[in-house]
Each structure stands twice: as structure tokens, then as C-alpha cells.
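Following are the structures in question.
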Structure I
């Protein structure tokens, strides 16, 4: 009797969860220190030393989120980084003489034609989204990319040198970040840049220096999302080149890090809901779309279709199903040109 030939091995199809790398990892639960929450509401009445203590407490809590306390980033960190970039751009838009709100700033990038020049609103948003760009390392090239988005004239390598010097400098991270912002603002204005442009680069550089000194893989846009509108005795708004600016910046970092921590707690909950509905999705490529939602602020059906290799119609139906299950939200309220996210 002839022996039966062994059955050919058939590789199993990847599950939706397998197509979404990292989504099954445990989400961290990090607490913000209770003693620091109440004083944040009265920062203006506190001394600079007290404000610095609160800034340190907020940044310590946020550091636990960024690293998950185990040296590994949580799966929703890409969304947090993108949302912070959007908040920073929206907060800086009036100072940059732009009228766009956060929704318009989001549209300015997501619906920009491939290869086309960005609008001023798109460039402002793109400046802070550099922190989440592929292959971002914070080196000379990245600083020069920031200078290009701000249309800075002249040799932008000098700004990269200032950033590198403060990353390698002696002192605590927050002090080096603020010193770098001041040095860059003064250098840019001395080079003929508008005060608003010099300020934007300074705010961006401060977060880069801070992240490097804290040992983060990538920065979060913090300072620009909360820097206030304080004015000096003459009524002029304080800018990074002013001697009194660090006092305001300390308070901005305390509030911004606390805001980001609160946003992370909400994103942890939303990401958990998204991961929970993944087994209920029938689409074979759903895991790839879930991974996109965990990586960015908002995703269009067209972008999801391109990235996941599905039709536009299938992507739209998938997003509608995710909204129905409570795993995602539609962010625009529009009937067309919709954007989905956590």
C-alpha cells in the first residue's frame, strides 16, 4: 500500500490583530500626583521656584507615560504626539497672523495635494509634526527642516549648533530647554528674522532639547501649546529673547505637561476600546487600519485605503463600523472629506 503523501503545509492567514503591530500590548496606567494638581490652577500666585517644582512634577508624570515606566512607548503615543502638534499649531496661529483653528490646521495637511507647496497654515502645523516624522532624530538636518518650514533666510546650521550645545550642556533638562529657546530667538532676530518667526523656532527647539535631555526617543510639542500672552511693563508681549520670559515658560511647561498627561489618560481609554473591538471586525486588513488610528491624530478613508491596500469604499465602511462599535470617532462632523481618529 502506497503511503499517503503528507499534506502540504498551508500558512495560516494573519489575523486582524497580527496586522496591527503593538496594539495588543498592555496600556499603562499612570497617575498624576494629587498634590500638584490644585496648585496648577493658581500658578500666577506662585514663585518661580514653586512653578519649577510643579513643572518637574508634571514632566515626571508625563515621562512615565512616554516610556510606560519600562522603557517602551505605549501604542497610542503617536496619537498623543500628533494631537500635541495640532494644539501647538492652533495656539501659535494668532501670533503667526493666521486665522485657522485646529480643524482647519488639520485639513491644511491631510488634504494637501501630494507634492504641492503647503499653505502657511500647513507649514505651521507641519513644523510641530516634524517630531513625529519618519526618521526624525533631532539632528542638524531636522533643525534645518524646521528652519525651511519657517522660511528662515541664511545659514540655518547655526541654529542646529545651538540646539546641539544645549543638549550636551551641563544642567537640568528644563533649564537647558529654556536657555536654548532664548539663544535661538536672539540669534534668529539678529539674523533679521521676524520676531514671530524667531519665537516659533525657539519654542520648537526648546521641546527638542527637553526631550533629548529627558531621554525620550522623540519630542512632544509642549511649550508652544501653552505659552501665554504675558506682557512687559510697556505692554509688549514677552518673547523668548526677553529676560522675563523664562518665568512665563516655567508655568507654561507645568500646564502643558499636565494637559498632555490628561490627554494620555483619555487616549489610553480610547485605545483600549479600539483594541477591544478589533476581533469583531470582519475586514481582513482591519488591523492595518487600527494601527494607523493608533499612530496619528486623524486618518482619512483614502489614506487608509492606500496604506492598507483596500478600496476606498471598503475603508469607508470599515470606519463606519468602527464608529458604530465605539472604537473610533469621526472628527469633522462633515458628510464628505471625513477624518477619523481616537
Structure II
């Protein structure tokens, strides 16, 4: 047995792809040229992931407009004036607003797995967006002829289909991005919004068997975009007891930037179940400094004082480029951090007597 280590998902796009995206938006190149740039980016990403020694890899979300909006690309019945998410550095991201039903995904994540599989023999992981995040598309004043209950029924069905498509295409692990969990406590300190999110996501998870849920994980962080966060000032104390109520087998938790790690590890130990796998963040995608393998190892050894070694693993705090236009982290730096995570995790496994 060894310590598992997994990426969260997104990797900064190569410059050639970023240029192709800009030219396509301007109408300067055809779809075929963009498709070629996308495929080349995926091939290069998979190759560079393999070179890090990572035991499980992703396509780096090269084909996604963002971790959040991929199911909406090209969708009808969307207005641009949805929920606004402010970040600590002053920049914002805005969700679209649904204007009519029924709600349907335009693309399922299994497509990304199918497009990546021909280029690697390594196990693939696929990230999907949480139903709770997409629930924010529904406007507070409602939609005539399409109730919120009807919308949520459609949303749960689509979220289940998204996960199933990834498994059907061959993904070994599916990760649900639940970055709005921590943000919800900032928007509603009472915890009511968070509990609603947990309930909705469990409606999705309940559609899977116990064995399938062992391969489904939940990712929670303070948001990472353009080297800034949206909810780092929200303490884990109010989040973890609710988060571990989710009926998933894996939990990916931001940890590198947390000042009170000992208290968080203690709380994780109290909240986690006997069958949970907890992968803690050991690299920070919003910091350009590359963590050393020794630092990664030390973080895991610290965590192992509280979390049983057979339920512990490592990951990155969040994705390196969750939105396609986020160029704040260099692609080379991202892969250097991945390599350090992989090497440091192997070092910690050896120190813990796991191999």
C-alpha cells in the first residue's frame, strides 16, 4: 500500500491554444483550427502529466471553457446577468442566469474522457461541476412556467448523467467540484445555504451504488482564480461537519494556505468516516513558489498524526487554471508543482512504512 496522490484537474493552457481561442472568438480561424489546437494541448498535457510520475492523470481541462460552465457552452435560454462572485483582489466572475426551461446540459464530461483516452495508458480522472453550483443559475424571482422544483429535478438528472458518462467512458475517479461550499458560509453564515447545497448534492450521490461512490470525490477550496480566492477568510470549522455528510468516498481539501492546520486535522479526524479517503492539498496553485518534495512530505507526515495513513492522500489545493483565460500561473510551474507533489508523497509513504 502507498499514499494515493491525485491532481485536482485544470492545468494552464499552452500559449498556442490561448491564441487559437482568441482568434476563434474573433472569427479569424475556423472550428477545425481550434479543434486541432485543443487536441494538441490535450496530448501535450497528458504527456507532461505522465512525465511527472503521477499515478492518475487528467486532460488538464484543456477543452473546457471553465470548470463551471462546460455543460452550458452553446446553451439557449441563458442571460449573462447571473450571480456575481467577488474575489479578494477585486476581480469578479459572473454566472449566467437561466431564463427558461427545461434545463439540459449541452456537453457531458464523458466526452472529455473519450477524447483523452487514445493518448495515454495511465488511469484518467475526470472533474465535474457540482449540482449545487449550477443551482445558482435559477433566478430568485423564478421562471414563468418552470418552477424551481422542476428545475432541480432536471438538474439532478443531468448531474447524475454527467458523472455516469465519465465512468462509462473509462474514468477511474470522478471528482465533484464543490468550491461554492465555503463561499456559501460567507454569503449565509447561518449555514442554511450550505445545508441546502449538501442536500442537493446528496440527491445526486444517492443515485450511485456504494462501490461507485468510493470512486466519487468532493473537492472543496476557497476558490482559486487569477492568484486570488473568494472565501479564504471563512474558517473550516463551520464547513467540515456538514461537508462530511456528503455521501462520497473521497474528499479533496485545500490545506497549504491554512494557518491553523493542527486544529483542522483534529476536526477532520472527528468528522471523517471509517471508509473515507482524505486527500489534503500540499501545493498551492495561486503561489508561484514551487514546493519542495521535502515540504510535501512534511505536510503529509503532519496530517498522518491525525488522519490514519490508510485513509490519507495528497492533492493540489485547487485547479491551476479553472477558467480558460486564467494565465496567472505558468504551465511549467504547474507541472513542477505536480512533480514535487508526486515525489513528496512517495517520500512520505516510505517514511510511514507504506512501501
Structure III
């Protein structure tokens, strides 16, 4: 439900279909994608796709668009149009007012940029996109809606040149940590809104922090949120011979907490706060047995989970960091605290570190040094 008339007017005035050229990819079986090029789509079918309340993938693997795909394809989404409800709810959370300036990180299709241009005026909106092809398509779509933009030095900066500090900063991509540059580029009293977490694609939260006069920012996780990782912070998936990577373990012990707990949103978020460089990796053995690992390539450490039939029984760990020992302690502490939800997590950002905590529970506190 829209709370502010200005956003209702923006949604009614900005057509989403303009920002979905040259087409979209829809999920198909077997992890594949079905391209739907705009030019070849039936108008009624296209309208039904455009106004679904769901995110629509517009690019795979940093290059492939629907008009260039032939039949079902495999690929990793690298650009999308987020659901309109999600976009507008985030914009309302920013508390934008007439005259505010806003910096958007992650232009994507340009739909959210257009909504802000309509609400604030194009002179007050700067949006950044690192992919030049994505930026060019967004630029064209914004111009079709009557908003004057340009690309500066080909680096993907759309809109008017930087006018920092801004009243508000919003990221429409997920980050492992909020870059301190975003804090510096936001006025004291201003709001920074960004999705944090997501080392393995879920278990992320929408962080809302207010910038203080001392150059720090503090706030909390206000709800679950899911976005593609910012490319500058994205981690490469673990690949290669997983058996060789886990051949030499330093220890093996029974599990206190099964790894399937990491399939739940809040435990996944806790795990990523505890081991921010770790990646949850699933595979299948030649006999069909499911395999689950935690890898931290930077620390050359791993945890391999051992099953007896359908029951996970033990964990093998190797490397200088006992990954599962740390994660398991945090999950046990979280359970003992009554399994608090993601909105209980507070966050403080300084030039040197990110600190997360849950009030009243000293064992649920995490400090990530910025190096």
C-alpha cells in the first residue's frame, strides 16, 4: 500500500515496460531460462509479464539479453527489474522530501531512477551503474520517459554529476558491507539504505542507517531483502575438484546443529555475519549423494558435512579457521536467545569497521574490520 501521494503519482506515470527492453528471461526447468524478446512477444502476453508482481531478469552472465538468446539457456542473472512493490517500499523507507538529493547505487533497468526523477525532479537524482551496456539501455529508457540523462566519461554514471553530500543514498544491489564512501557522501542526518549479506545468494537484510555528525552511521536491519550482489563485492563460486579441496581435514566431530539450518533466512544471515568470507556450496557425488560444504578461500579453510543416509551426523574441518565451530557457536547462542528475528539486528558503520549486534546478547555481536 502506497503511503505517500507523490509515489502513487510516480508509479501511475512511469511505465515499467519501457525499462524492460529488449526483453526478459523467465525461469524454466533444470535451472534454465526462457528468453522473451519484446519484439517477438504477443502484446497481451507481454503486458501480463510486465505487470507481474515479481522481479524480471534482463541480463545473464554480464552480457546476454533476451533478444540475443536462442531457446532455453543456462546462465547467472546479472541485471533485473525488481518488483514494483519492493522498489516503492524501499523508496518510501528513505523518507524523501521535496528538494532532497539522492544517490542511487545500481541503476539496473532505470525504473527506480525514473520514479525518483518523477518525485524529486531529475536534477536531484544521480544514479550509478558499472555495466556500460546496462547503463546505456537505462539511459535510453529514461530519455523515453522524458528525463534528460547522459553518460559521463563512459564510466556508467547517469544523471547529473556528483553533488555530494546527498540527503539520501540507496543501493539497489546487495553488498557484503556498506562502503564507507557511501557514508561520507551522505549528509549528517541523512539516510543510507542498502541490502547487506548474501554471500551465497540469500539470508540478506535491508539495513537502514542514519549518518551522524561524527562521520559514523548507525541503524538496524528493518526487514528481509534480496538483491543481486554488487559486482565489486561479489564472490566467485567455489568450483573445481571439491574432493581434492577437502581431502585433508584437521578434525572431525559430531554436529550440534545440522547444516540444513542454513536453508532458513535468519540462520543464514547469522552464519554470514560470523564467517563473512565463507560460501555455502552444494554438490552431488557420482552415486547421487548430496554434498554440502562451507569454503573460505581467502583463509584456505573448509567445513565438509558428513551424512549417514538422510541424516547429517558430523563435520570435517580443515585450514587455519575452524569455520563450522564459529558458525555453530553463533547458531546455538541465537537459539538460546530465543531465535530473534532479523529486525533485532543493529548495525554501526565507521571508517574502520562494521559492527552488528543483538541487544542484550553479548554472544551475538560481530565486528568486521575494514582493511
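For which of I, II, III does helix-only ellipticity at 222 nm (-39500 (n - 2.57) for each DSSP H run of 4 or more, over all residues; to 500), calculated from the coordinates, equal -12000?
II
For percent of Cα pairs over 32 Å apart, which of the structures I, II, III scores highest?
When percent of Cα pairs over 32 Å apart is computed for each of I, II, III, structure III gives the biggest number.
For mean count of other Cβ atoms within 10 Å over residues 174-181, which structure out of I, II, III has the highest calculated value?
Biggest value here belongs to II.
Read-outs throughout are calculated quantities, based only on the coordinates presented, and are distinct from any laboratory measurement. Treat the numbers as computed from the prediction; the structure is a model and nothing was measured. Cβ atoms are built from the backbone, for glycine too; each structure is taken alone.
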